[in-house]
Structure I
Amino acid sequence: AIQANAYRMFNESDMASASGYYNTGIDVGLTQKFTEKISATLNMTYEKHEYNQSDREDDYIRLGPAMRWTPREWGFFDLAYYWTNKDSNENYYDYTSNMVILKFTATL
């Protein structure tokens, strides 16, 4: 399965010199089901933050492959890796992050 979402929204600023920022982005996800209990996803996101009353602009790129194992109808495990790169025209705000998540979810 393939899913794509595009969006534009206004958010509250995280800096005192700007009242807010416009967040424009696209998110694309690919899902593959291997067996009844095992599936995988790959999510890719691009976002641009344009701050009001400031020249600051941030570009985000995120990639996230994940595996899901569903041993029972009422519960599943997710193992995911997320890589995020933030590139700002103000070097102070640049960063790259790597995150690994192991999660169990139970439903009633």
Structure II
Amino acid sequence: MWCKFVWYIFDFPAAGCREGTTFGRNDKGLVTYDRRIRKDAFYFYKANWNRKEKVLYIASKRCRNRTDSLTEIQAFSNCGEAELFVNGRSMGKCSPDEVCVVTWKNRFCMR
């Protein structure tokens, strides 16, 4: 990552803002406006910036509408090699890249 800063930690009110899901709210924060949900980006930064605490987080868990039959799964990890299991079946082991992203490409069917 050539640029390592966070614009805002939380979503915030912004009069006239017409982007994202809620009019009048800037939703580019790492945590939702109500402080209840830590977004995927929160865990991406945590895996990269906090090497003392182990992080292994499966991304896109809130994405419920899948359009393709094969799905790519990403996780953020500073723990080294990770193995993904779906319904007790291994989808293989993968190692994180230089920015702590682990990707299993088109490994299994979601339908």
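Every read-out reported here was derived from the displayed coordinates using simple, explicitly stated rules and does not represent laboratory data. This one's a predicted model, so the numbers in the text were calculated from it and none came from an experiment. Cβ atoms are built from the backbone, for glycine too; each structure is taken alone.
Listed values, structure above:
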{"item": "Entry that produces 2.3 once distance in nm of label points 7 Å out along Cα→Cβ at positions 39 and 63 is calculated, selected from I, II", "result": "I"}
{"item": "helix-only ellipticity at 222 nm (-39500 (n - 2.57) for each DSSP H run of 4 or more, over all residues; to 500) from the coordinates reads 0; which among I, II", "result": "I"}
{"item": "Comparison of I, II by mean count of other Cβ atoms within 10 Å over residues 47-54 - largest value held by", "result": "I"}
